[in-house]
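Structures follow.
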Structure P
């Protein structure tokens, strides 16, 4: 049985991610680097609950939604990569990416997507 986590991008909007990368490349790279760190910790046997807020860039937004922030980017635009880690299937769903200005709407949209994942 494979205990490794998989990444699923089927719910991510390509154009939004491309635009974000074009406008905030350093933040984009940092968020995805931090995602790889989280995947590594999960693959080493850590649970999602134990990782919440430790590392500090991985925070729960409630309802199964987590955000991964950028780190070590001088003068960075505060950014968030929204993910849904499904421990049952060991799948990390990439949902959305955005800045603090769009945070509330991004959270609403991501939580709606999580509900859709559970229905399918």
Structure Q
């Protein structure tokens, strides 16, 4: 009697792997860079976070969240957690730009990054 196969075997080609990893790596590299910049002694982040008014601890916290979230994107089982962490930082950036810094146009970049993060998080298997 021939064997009955009820489970379809899923094979992934190089194109599928590339399509899954390319956006993930791109978002991760952006946030590794942006998050790491927040630890610097010079740069625009010092002024921006001074205007927010929560002190350097918040800049370091945000940088840690962004670098940590970016690193989680490289672990297949933790992609959604990493995307959630990064999404929280971008939602905070959008709200801060609009309501605290009164710079609605500056919220465009975090909004675009949030869209990329949501795409990466939802496309994770």
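No lab work stands behind these numbers, since they all come straight from the coordinates. Because the structure is predicted, anything quoted here is derived from the model rather than measured. Cβ atoms are built from the backbone, for glycine too; each structure is taken alone.
Where does the value 3.7 come from, among P, Q, when distance in nm of label points 7 Å out along Cα→Cβ at positions 60 and 76 is the thing being computed? Structure Q accounts for this read-out.
Looking across P, Q, the calculation of helix-only ellipticity at 222 nm (-39500 (n - 2.57) for each DSSP H run of 4 or more, over all residues; to 500) that yields -22000 traces back to Q.
When relative contact order in percent (Cα under 8 Å, 6 or more apart) is worked out for each of P, Q, structure P gives the greatest result.
Can you say which of P, Q returns 13.6, 44 when Rg and Dmax of the Cα atoms in Å is computed? It traces back to P. Here distance in nm of label points 7 Å out along Cα→Cβ at positions 44 and 68 was derived from just one of the structures P, Q, and that gives 1.5; the source is P.
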